[in-house]
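Chemist: Below, each structure is written out as structure tokens.
Since every read-out is calculated from the coordinates, none of them should be taken as a lab result. The shown structure was predicted, so the numbers you read here are calculated from the model rather than taken from an experiment. Cβ atoms are built from the backbone, for glycine too; each structure is taken alone.
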Structure I
């Protein structure tokens, strides 16, 4: 596996677009900048609208093994595309391993997104616990922090 400086991500999956919107709004109120956020969800008019609102641009499309056509924006997407074959080729579960998540975490995130959930990731190692707490409080299912420095 290629070594890539990834930053550290805190990830959770919201059950639907409305829940994700509330969670992202809470993260922004707590001072997490949009540049620290990543969102990924199955393609739909609702997810497109949410990602456009949050990021101020049309989200990118990615075909994910096991999920199909998805919309995504944020730094985690670029990081996952840069490692060992990329997000499109490896799928979400396998790609998340490259940024410090256990294989079972990746499979859970992939399953939840496939069921219509919205993955939200925050890149902020100094405030990872704050991000984790906010994701949990607003319904970010199975929220977890990726591996800390040196654990990969």
Structure II
């Protein structure tokens, strides 16, 4: 079997698409699009200069037109998922060391984890009081008393 130039461009395109699966960044994918277009140009009898030109143009166009749309679609839910420390905002806990801004003390337990805590309004909150996290500042939870103790 004899390979023609358009076969080589097509094989390169497929390999680049496969590589994109391994390295998900939406960068290698653009070169695959360019190679696919260059394969089409080669198949239609275009000269090597035209193949390289169309490869370059298709790669640039897909990089600036297709890539942003794909990233937006692929990561459409990722900014709504709260993880790490931001996931603690709104969680309820129990005070295990009196929160007293004057003495710079205070610890709470949330889901079995012990955290430094400060009152959001600089009030003193006693032991065994149920609180809710209003903000996270580094490793310190800013909390307020739960009104209904639910």
Structure III
């Protein structure tokens, strides 16, 4: 079609060129870009207020880290000593915490009895308290 016959030739000089008084043929240019454009520049305030964690990354974690999902304090050992399947050998209570689902033994509390405890992970404080009471801790490697 010839340029002189196009509709826009008749509309030149009118204010809105056929796009209406309100919308004015606005696309992404008047919005500041499409999608996440401008979050580090002209839309920064909105990014800080609405999405403060948008930029950056999670802290680096090693692939070999062990997540302890279930733990036990020394103060809770007395309640476990009456559980079924607990053996007593030579005046020493034998507890297998890994079979009960615990992954780590922590040192909060005191120990009054001798214990032989099998557990994958143990804190230094817990180990020293059990050994000072005359017990032992066997660290099971394998499942964490």
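Chemist: Compare distance in nm of label points 7 Å out along Cα→Cβ at positions 12 and 132 across structures I, II, III and report the one with the greatest value.
Modeler: III
Chemist: Thinking of I, II, III, which structure, once Rg/Rh (Cα atoms, Kirkwood Rh) is computed, gives back 1.60?
Modeler: III
Chemist: Next question, about the same structure. For distance in nm of label points 7 Å out along Cα→Cβ at positions 60 and 100, find whichever of I, II, III sits highest and give me its label.
Modeler: Evaluating distance in nm of label points 7 Å out along Cα→Cβ at positions 60 and 100 on every structure, the highest lands on II.
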